[in-house]
Structure P
Amino acid sequence: MRPGSSTLFSRALAVALLIGMGAVLYAVIIEPLWSSHQNFRQSRISSTEKLAKYQQIARAVNALEAELAALQIAQTSQAGYLPGDSSALAAAELQTLVKNIVRAAGEELRSTQILPVKEEAGVTRVAIRVQLPVRIQSLQEVLHTLESGVPFIFIDNVDVRRRKTSRRLLGNTNEDVYLDVRFDITGYMRSPET
């Protein structure tokens, strides 16, 4: 080998070692740090987006909680009153309530009649007249359920008559005693302006 070629070879080897050391340094230190930085950056962006979404959800939850509180206050102020935006709807609701209670007691409703609506002290009085044949055992259950439930309703003008039965059934005490019952049911709804 010539003396000049060994220095060239040495320089080439030094450059190759320098490039190799740079590649190893990049592979061992710089690339993992860069990757880690990119992952942290992506994670920070993702966390920021999630935080914005959660804050939006929190604002929505707060708004919904406020709306729920307002509805609960309105419902509390409506407790005991008949639901409905008009007296006709309230009367229909009252008829449905009576029908369901009578059926739950195992009886059948004969008829209901809506009575005239009256305004009394800032509330609307809604009343219906009910007529039904009922066993004596069921009458107490029906009346108690009507007067003890919500909305608050009141029973007036009760007319109870024993149904006519044949003489041979009168001596038999095991038979149910049927009554013809008629009464008025009154409930109240808030007047539209209150």
Structure Q
Amino acid sequence: MQANNIDLNDPGPRLLARARQAIAHHLGMGPAPADDVLLAQRGACFVTLTIDDVLRGCIGSIRPQRTLADDVAANAVAAASTDPRFPPLTAEEFPQVRIEVSLLSSPEFIEFTDEADLLRHLTPHQDGLILFAGCRSATFLPQVWEQLPQPGQFLAALKQKAGMNPERPVNGLMAARFNVRKWKETSREA
């Protein structure tokens, strides 16, 4: 799968820099990111923040609905300020944050007969997964396989995240998979 057909050799450094600058601007520590014509194509990404390798925020988009430049900036600010699992990031924490940007491919629906069949269709450590049932949905990036390496565990945790009972089959369950290209800061840059 091609990651949203972004025609750049390596957009990673630009995406990481834009995410960091957007958060700095949000915290009142710098100017807003400038327009970037190289990131003007529509794209969908997730921005993950960690401090000392511990999750500090993660927000993203599943479908490309705005330019990649706007998507990465908005998701970076949201990961720093509105992830409901964490208090907003502070200016004091900002220099310690490491940023990871995951550029999503277009989701691809999976046809399956039951949850055991769905598990057979998954490629651990490669597939991200979106589950849908009624008005409930949840998404795991492929990186989540690092914490949940067993497919059954992965699916149960994603069902629980969506508010579904992880131990019972779900009527009307649908799923889509995607891949990512990801980049992570190698050092803490303020």
Structure R
Amino acid sequence: MAVAGLVLAAGAGRRFGGPKALVTRGGALWVETARSVLRAAGCAPVVVVLGAGAAEVRARAALDDSVLVDNAEWATGMGSSLRAGLAALDDSVDAVVVLPVDTPGVTVEAVRRVAGLASPSALARASYNGEPGHPVLIGREHWVGASASATGDTGARDYLQAHGATSVPCEDVAVGRDVDRPEDLP
């Protein structure tokens, strides 16, 4: 089963004060950390969608083993990044694990747990104390539908809910909270 990874790292991070792909914590850029978590969990290839600050991310981040995709429509929200990332995957991939760059508490174990359900028909997402979170697993059979429903900053949320995505409890191995502002950091 070929499971790709997809890092959504195109946003401007207006509430954070700049692109979150360029935030450094623990000596690494968040975009590098997200890519590394997916890679360590066995995802290949790993696609990284860039937008705001793309030139600086390319200059500063060690992403040589990733497929970099520029999202010209990044300002419209995460939905356009999801569409761009899914479009970059080829026919050899059966499913993709999606991880936004602003979820630095997601661990390799959480990705492995969600990716363990991979199949072309799979649809799953991590949950934390009963609340849906990331990462999200989207099987190939759902790419067209997920892309069509991905608008603004909601990404595939409505699609996942409407199609009964399997909930995968991960609160024992990760923190799935999005970090929108510096004060949200643990």
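None of the figures in this text is laboratory data; all of them are computed from the coordinates on show. Just so it is clear, the model here is predicted, and its values are computed rather than measured. Cβ atoms are built from the backbone, for glycine too; each structure is taken alone.
Using FRET efficiency 1/(1 + (r/R0)^6) of positions 28 and 156 (r between Cβ atoms, R0 = 35 Å, to 0.05), single out the structure from P, Q, R with the greatest value.
Largest one: structure R.
Thinking of P, Q, R, which structure, once FRET efficiency 1/(1 + (r/R0)^6) of positions 36 and 92 (r between Cβ atoms, R0 = 30 Å, to 0.05) is computed, gives back 0.00?
P
Which structure, out of P, Q, R, was Cα extents along the principal axes in Å derived from, given a value of 51, 35, 29?
Structure Q accounts for this read-out.
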